[in-house]
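Pasting the structures here.
Nothing in this text is a laboratory measurement; each read-out follows from the coordinates by a stated rule. Quantities reported herein were computed from a predicted structural model and do not represent experimental measurements. Cβ atoms are built from the backbone, for glycine too; each structure is taken alone.
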Structure I
Amino acid sequence: MKNFQEISLPDISDTALSMAYPSGQKKLPDSGIVLAADVGGTKTELALFQIKKKKLVSIKSERYATTDHNSFVKAIRHFHEDKTSVIDCACLGVAGTVDGDKVRGVNFAWEIDAKKLEADLDIKSVLLINDLQANAYGLSALEDSDFKIISKGEKIEGNAVVISPGTGLGEAGMYWDGSYFHPYATEGGHSNFAPNDELDLELWKFLNEKFDHVSWERVISGQGINNIYEFLRNYRGEKEPDWLTEQLKDNDSSKVISAAAIEKKDSVCVETMELFLKYLAVESSQLALKAKATSGIYIGGGITPKVLNLIDKKEFYKNFINVGRMEHLLKTIPIKVVLNDKTALMGAAYYAAMGILK
């Protein structure tokens, strides 16, 4: 992929996936400066775009740990300290439930108030959307090379869905009106995890004792990998190797576990990732069924692209279609992994640009 600052996002009308925007606009404005943000529990990305010749041209971008700043105002001030460009509109895709002009993150401590940001940063308009909604909008900027196909399915017009395991588990829908997709946020990642066999049930018992409520996010996320690993290490009664204990001390444990699984260095790590991918397939099928997502399911987030080598397409597909009488429907649904980690940022950029008045 090109350096992000060399990227130009096409006019909305030129993209393969046509999205509807609240403004009702069908094309990018003639000019303007927009700020886009992808605010997650672990990382925050900011990018500044200029609209030129009906395209969004990246001016600058920056990524840093979300905890590097104790407020979003300070983060933007640090990013845009030179103030060489007047920002016309900003859109923040945030990993949290948006309530009007405010959002508080689920996996980080910030509260973001759009109206306060407008006043504090002298930005004409600040828009807040859920990060998975931003992911959905960003799909319109992607090319074929940005996807890994697990199952081609069939080309049937209809709704689509996005599921993204990362620090947490995000889910979004894309309602198809016959001409355009209408992305909308959900909090499906916090719905109840459903055991399907004896091992699943034992895992549920383990996590229920630990958390009281066992959601899908508890098993399909970075923290989910850790939870599954902890359960299996106890359930299998296998002693943790010294080298693994040492690596887990000072590193992101989910990355250590997945790396050990890829290298087949530890059987518990291998089984952990097998269960993680099984649960991802199962919840993907549940989401696809609830939305009747005949146009496809897009698997995004920071984890899946990094563990592609662990995905057995046949096994994933078997778990995906294992729903009894609706198997025939799920067989028609395309399954794609989103490889581009800037998707949410690009979606926020489009949303901001489409929020600028003509």
Structure II
Amino acid sequence: MRAAVLNKAGDSLLEVRDDVELVDLGPDEVRVRIGASGICHSDLSAINGGLWIPTPAVMGHEGAGVVDAIGENVTHVKPGDHVVIAVSVPCGECRNCLERKTPHLCGNLFFEVAGKPHFRSGGQPLAAMGAIGTFCGMVTIRKESAIVVPDDVPFEVAALLGCGVTSGLGAVLNTVQVTAGSSVVVIGLGGVGIAALQGARLAGAEVVLGVDTVESRTAQARQFGATHTCAPEELQDLTTKLTGDGFDYAFEAAGSAIAMRAAYDSARRGGTACVIGQAAESEQLCLSASEIYYNEKRLTGSYHGSADFASDIGRFIEYWRTGALDLAGMITHRFGLEDINEGFRHMAGGVGIRSVVTSF
């Protein structure tokens, strides 16, 4: 099979190899033929070295496709089923899964499988981004990651639910639970940020400000729910104009400490700032002890939208069916696997909202 491989962190290009094979299917695993894969910023972070993953590795973690084969312990899916591949894998047995009702924070199975070889090439074992590796025609995943979806959902639409859309939408609807009539700002208008904008609209927010450095993204943001848009340098003045004292909810979806600080500053006293983006491990977010006490703001992260993928993906598909959630409109570019590096150049340059790989 062909696959896009990161040989080592810091490489400027992925290598598209044509001799990649899957490891043998395990009893608790599902083999999926990929129909589409989103190009997510977390992959770019791994390529740049800001996010550590074992290498060499087949990249990609946001995908959808058709079940090709199942292990002997798999009962909830069968060959021929269409599935979204969920990036967060709960074990179903730990305190997060059972007692705390936070299965998205369960890392038991993920860390068990993340370091294992998922592929091989020329006799060399290959890891997989997010323990998935969707920049390949076929993947082997844990059974818990295979979420069945109706056959009429296009693969490129379904793929977005595997990570980016669920992260942005879930941050608004699950993590923070934005209330009707509130004011919201979203900083960073890539795929995750646009999904957060749509979540704010679904929640009934009255004022929704979209912020980005790229003018074409702010121009598109209004069709997804923004009532106002601006560049980062205009944020402070517009915050005062629109709210007087700050937003009820501020979301960071740019993956940088600077944007996280801006989100915190944009929230009103007693408001909430939510970090959705994944910044490099070396970045630091600086807050004074005094301002934390004085402002009584809530600062929270949102790991994959606090999503229970097994139930939330079905809910989000219903939003899509009714027209309340525009997924197809978020897809601005489509690439074949041979052009994967061009897709990442688009992302790095802020071109478009979400790109997908549709041929392998």
Structure III
Amino acid sequence: MDENKWNNWKWQLANSLRSMDDLKKYITLTDSECEALQNVGEFAFSIPPFMAERLRESDENSPLRIQFIPNHRECSVHFTSKDYLCEGTFEPVPNLLHKYEDRVAILTTNCCAAYCRHCTRSRLVSQHFGKNLLNPAIQYIKEHENIADVLLTGGDPLILEDYILEDVLEQITSISHVKMIRIGTRTPVTLPMRITPNLIRVLEKYKPLYINIHVNHPMELSHETRNAISMLVDAGFPLGSQSVLLRGVNDNVDVLEDLFKQLLYLRVKPYYLYQCDELKGCEAFWVSPLKGRKLINALNGKLSGMAVPKYVVDMPGRLGKQIIAPCNLTDIHDNEMFLESYKGQKCSLHI
């Protein structure tokens, strides 16, 4: 393989694997995976060669593999919703979500470098649309002076060409009442060669700009991913991480401890650990919030506070994010608040 091609993000996307036959060139697939790939249906499937190469030596239950390769787990029994968060209820114009008073999210694209099997927008991803369809979203922000914070999401905003991304950033920053921009991206994990010197030069023009990356397991922190993260941090962008609690991937204290430590050492602040949405196709990934709460509260004593994210559940409609943990409160009775340490020790506080 020509190294220049391999390290070119556009080549990676152009040669993404979208079928069972494509995957077989890299991976020995199981019967379950073959059957799922033949009937992938409404859940988009695509991964770049970089990710396929990383999965070459994995087995069916690899924490990395089950996030990206379809298998029988997607045959949901109880979860039937395709839009669990009811995002359509707070989409005043196409491709803009206005859930909180002073901030909005723009769906800059519906495409990603790789499609996670637990994606909350699986109903939308892989559908292409042009940047002109973002014009109503930009106009809406201009007309609402209370909006100070704009999140670029999708899909994955960093899948956009540099000149398109720059045009979007320029339009948003020209709006006087917008004070900050955030970007949510998974490309440092799925397509690390996307983080190029030219992309950095584009992004540097539009500070303050915050970047949240999506990392679920320590295995995702490849050498290439670490280099991509370093480029972003060295350029002065504050980085946070958002993870999803997933059964068979990271529903384990040791795995989460390792993940959050490594992220902090890479100068990435663990920001959110999300409860997996009750979404069609995601039932096999779902973990009880009671278990999630125990996991985070246990980490609260093992890790620096800087390394412990908020464990949150995003509720449907405009209810927003609810913080589940860390929280040591167990009860309130009469004039006392009862707490429990990460070691299970009981104590109380007069109120």
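Which structure, out of I, II, III, was Rg and Dmax of the Cα atoms in Å, for residues 9-104 alone derived from, given a value of 14.5, 39?
For Rg and Dmax of the Cα atoms in Å, for residues 9-104 alone, the value 14.5, 39 is produced by structure I.
Say we calculate distance in nm of label points 7 Å out along Cα→Cβ at positions 137 and 297 for every structure; which of I, II, III gives the highest result?
Values: I: 2.6; II: 5.0; III: 3.9.
Ranking I, II, III on distance in nm of label points 7 Å out along Cα→Cβ at positions 137 and 297, first place is II.
Of the structures I, II, III, report the one carrying the highest value of volume of the Cα convex hull per residue in Å³.
Result for volume of the Cα convex hull per residue in Å³ over I, II, III: largest is III.
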